[in-house]
1. For the read-out mean projected area of the Cα convex hull in nm², a value of 11.8 was computed from one structure; give its label from 1, 2.
2. Using mean count of other Cβ atoms within 10 Å over residues 30-37 for the comparison, can you identify which of 1, 2 gives the largest number?
3. Quick check for you: by relative contact order in percent (Cα under 8 Å, 6 or more apart), which of 1, 2 is greatest?
4. For mean count of other Cβ atoms within 10 Å over residues 150-157, which of 1, 2 scores largest?
5. One of 1, 2 was used to calculate helix-only ellipticity at 222 nm (-39500 (n - 2.57) for each DSSP H run of 4 or more, over all residues; to 500), giving -6000; which?
6. Output the label of whichever structure in 1, 2 has the greatest value of FRET efficiency 1/(1 + (r/R0)^6) of positions 22 and 174 (r between Cβ atoms, R0 = 30 Å, to 0.05).
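What follows draws every value from the coordinates through simple rules; no lab data is involved. Computed from a predicted model, the values in this text were never measured in an experiment. Cβ atoms are built from the backbone, for glycine too; each structure is taken alone.
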Structure 1
Amino acid sequence: MSKGAETRRAILGEALSLASTRGLGGVSIGELAKTAGMSKSGLFAHFKSKELLDVAVLEEARDRFVAHVMAPALRAPRGVPRIRALFERWMDWETAEFQPGGCVFMAAAMELDDQPGPARDHLVASQRDWDQALRTAAKIAVDEGHFRADLDVAQWAFEMWGLALSYHWYSRLLRDPRALEHVRAAFERLLQSSVA
């Protein structure tokens, strides 16, 4: 990795951490330059605009999500074991050390849902990709005979999203110490309702 690429990666790590606590709007080029120990012009040279910085932060988050959640889970056996791995890694994502304020996608979704532009477009694309990955995992579980043949995989993915959103709400906003216990119980009920 080149020095420029290493510097960019370090900057994005700082920006991702800030975005998880303050939202993308709270990540300014000036403050990020100070945090990274750079001049504003030096940092600006890496991203060219605040808009492109926001997109780069979301790309970094997506790459880390793939590395932290998807890649390890895909090593699990097909079907329900893989779905369990996806679920556990997804819940673990919420508390990853590089995002001290919780899931950057959740923060960005609240911020960007009604703001058209490249950052929203990137967020929507990455979340649609994840939704499709969940549907595919459910379809594979059907194909493996773990889930019933008539399972509506779109509905199943919707309910998995509901679990993740509830977990985020209860763990981050309400600081419920039993949030993980509750979401695991709800996940087990979803699995039981899906089995062949």
Structure 2
Amino acid sequence: MADDARPNLKLPETVDLPPQERLLTVDEFLRMANAGFYSEEGKHELWDGRVMMTPPAGPHHMDRERRIVQALTLALHAAGLLDHFGVQTGGGVKINEYNLRGPDVMIVRLPFNKDADLTGDGVALVIEIAMSSLVHDLTEKRGKYAAAGIPEYWVIDIAHGLIHPFRNPKAGDYPDCGPLGEGATISPLFAAAITLNVADLI
């Protein structure tokens, strides 16, 4: 039998690499959203480059959101500030390149730039309605909103009937605050002339 003339090729040694996580930027996340990638019912956010989804709000959450929007809208109207501030639900605020959060309610500064991402500079107040998410809202989200330079952040604590108002962020966090209960009133930093009854918001 004739000798095999094929060269004796030695394959290079290969190294098995572990899977690498690919984090999304806010721009990539928004392009995917606009292309219909996130069709599940619920709220989608970008947390440190990862897509996170929360289930649709239940009736208690929706009732609080409606009451908060109503109280803020009426207060802005009474103060003659509807040309300067708007009540926004369902929108997202860009925290940094890898974080886009969707507060339950926001007060945005007007005029609103429809051609740019909403960032902390365009937000006067963010509000989160906490049912099962209280610990997360008081810690992780608190840090993110402070890092974005949002001047004021309220957590509506439904289970305990309290508002936790965080204000004037410094070094990526808000100073600790004391919660306010049903008999108290609260005035937002962006409009000190407005006084809201805590009972109307919790």
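1. Numbers: 1: 11.8; 2: 18.4.
Structure of origin is 1.
2. On the way: 1: 15.4; 2: 11.8.
Of structures 1, 2, the maximum of mean count of other Cβ atoms within 10 Å over residues 30-37 occurs in 1.
3. Values: 1: 20; 2: 14.
Ranking 1, 2 on relative contact order in percent (Cα under 8 Å, 6 or more apart), first place is 1.
4. Going through 1, 2 one by one, mean count of other Cβ atoms within 10 Å over residues 150-157 peaks for structure 2.
5. Details: 1: -22000; 2: -6000.
Computed on structure 2.
6. On the way: 1: 0.90; 2: 0.40.
Ranking 1, 2 on FRET efficiency 1/(1 + (r/R0)^6) of positions 22 and 174 (r between Cβ atoms, R0 = 30 Å, to 0.05), first place is 1.
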